[in-house]
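Following this line, the structures themselves.
Laboratory data are not the source of any read-out in this text; all were calculated from the coordinates shown. A quick note: this is a predicted structure, and the numbers were derived from the prediction, not measured. Cβ atoms are built from the backbone, for glycine too; each structure is taken alone.
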Structure P
Amino acid sequence: MDQEKTEIKILTAAMNEFAQFGFEGARIDRIALKAKANKAMIYYYYKSKENLYETILTNLYSTFFNELSSVIPKEKRPDNQLFSAINTFINYISSIDENYIRIMLREIADGGKYFKKLALPNLIIPMLTLIQGIIEEGKKKGQLKDIHEHFTYFMVVGSVVFFNAIKLTIGDTDFGKQIFSGNSVEVYKNNLISIFKSGILK
């Protein structure tokens, strides 16, 4: 149990460090200080800074996909499955630690080396495969218009990621506090799903 607590402290401290400084700027000694652990212990658990970084990203991406795929009802109509996936996606991204958003934005801004290595196989491709199957079935059954599976997927992901990125960036301004106050996530979610329904439902 002590080992588990120590690892959680290390991962939490590392997430904060990577969110603030990015992979290149992060320092193991600062992570150790924040986690109240020694550097040798961190290297014992994770071997290297790179492996520690990859552990955090892999956990995020794998957990995200498992969460998404587990809530899509198998017996429902494809159109309902699609909107269930969108609903879960928005809820999940809006509920995770904001440092994960910071890390993802930094990762993409820095060229996406680890995003390509870890997000593609653990999240992007599995999600795309799942959504593609739902959309294809929906088109076969005449429930969905002849929409492009990949680009529909990217439109949803792009909108949700941008919403959370802009919320994170300007949320502390007067304008941000006005826009993102109260139940803004729920309003955004309902608005996005409403727009998508009118655009893709037959």
Structure Q
Amino acid sequence: MEAAFALPTGLIVVALALAGLLGAIVPTCLYLYVEPRGRRGWAVAGDTPSTRRAPLLVRLTAWMSFAVGQVALPWLLVPAACVALVLLQLKLGVARPIGLGVTGALGAVALLQAILAVRLFPLGVRLLARDPRVCEAAAATARWSVIVQGAILVGVFGLGWAMQTVPSLVHPVLRATLVWTIVRPIVAYAALGLLHALMLDRSARSFRP
């Protein structure tokens, strides 16, 4: 069943490359606007306006904060899709408790990811400005994100593996739909969020004397 939904590898690569290029526009424009205005906070004795800037890791983390944060609003389409799938199962009369539970749980996880992404925009701005209050906030955010995104990554990946390993767990059509449109995007987004959290934890140390 899943094979029928599979796309050619070349098409997937092209689509991912195009999505990456389009997704880089907003964070790059925002970074280019904010970064020069935050350089004063990184001033040290003997530097010049041309050399005064945040460490490279901090700049990369801020850019990724904007990149991940911009997904918050469109990511709400994922839990909306889960709600639609629940209603569709009920309407077609193929609803099973496990299928409904799995769909609802995935929707809740995607909603949590969207909520976590919202606060990354202001965090990226404060990183570039070297806001003295951001040190503890960044460290706490990083720890929390590592725990949450790590749990999501392991849990949802395990759920996807279980659905494919035990075919009778959910309806075949529902399984294929969830794996390709919900599970894999959530796992990929969780991996990206986990990478950002690790970078944020390292960047937080730049604020310490």
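Looking at structures P, Q, which one was semi-axes √(5λ) of the Cα gyration tensor in Å, for residues 27-138 alone calculated from, given that it came out as 34, 14, 12? It would help to have the intermediate numbers written out before the result.
Working: P: 34, 14, 12; Q: 44, 12, 8.
This value belongs to structure P.
Taking semi-axes √(5λ) of the Cα gyration tensor in Å, for residues 43-98 alone from the coordinates of each of P, Q, which one would give 51, 9, 5?
Only structure Q yields this read-out.
Can you say which of P, Q returns 27 when relative contact order in percent (Cα under 8 Å, 6 or more apart) is computed? Let's see the in-between values first.
Values: P: 21; Q: 27.
Here the read-out was taken from Q.
To which of P, Q does the computed value 2.9 (distance in nm of label points 7 Å out along Cα→Cβ at positions 83 and 147) belong?
Details: P: 1.1; Q: 2.9.
Structure Q accounts for this read-out.
One of P, Q was used to calculate distance in nm of label points 7 Å out along Cα→Cβ at positions 131 and 155, giving 2.8; which?
Values: P: 1.1; Q: 2.8.
Structure of origin is Q.
Tell me which structure, out of P, Q, gives 0.55 once FRET efficiency 1/(1 + (r/R0)^6) of positions 107 and 187 (r between Cβ atoms, R0 = 30 Å, to 0.05) is calculated. Can you show the working numbers first?
Numbers: P: 0.55; Q: 1.00.
Working through the options, I get structure P.
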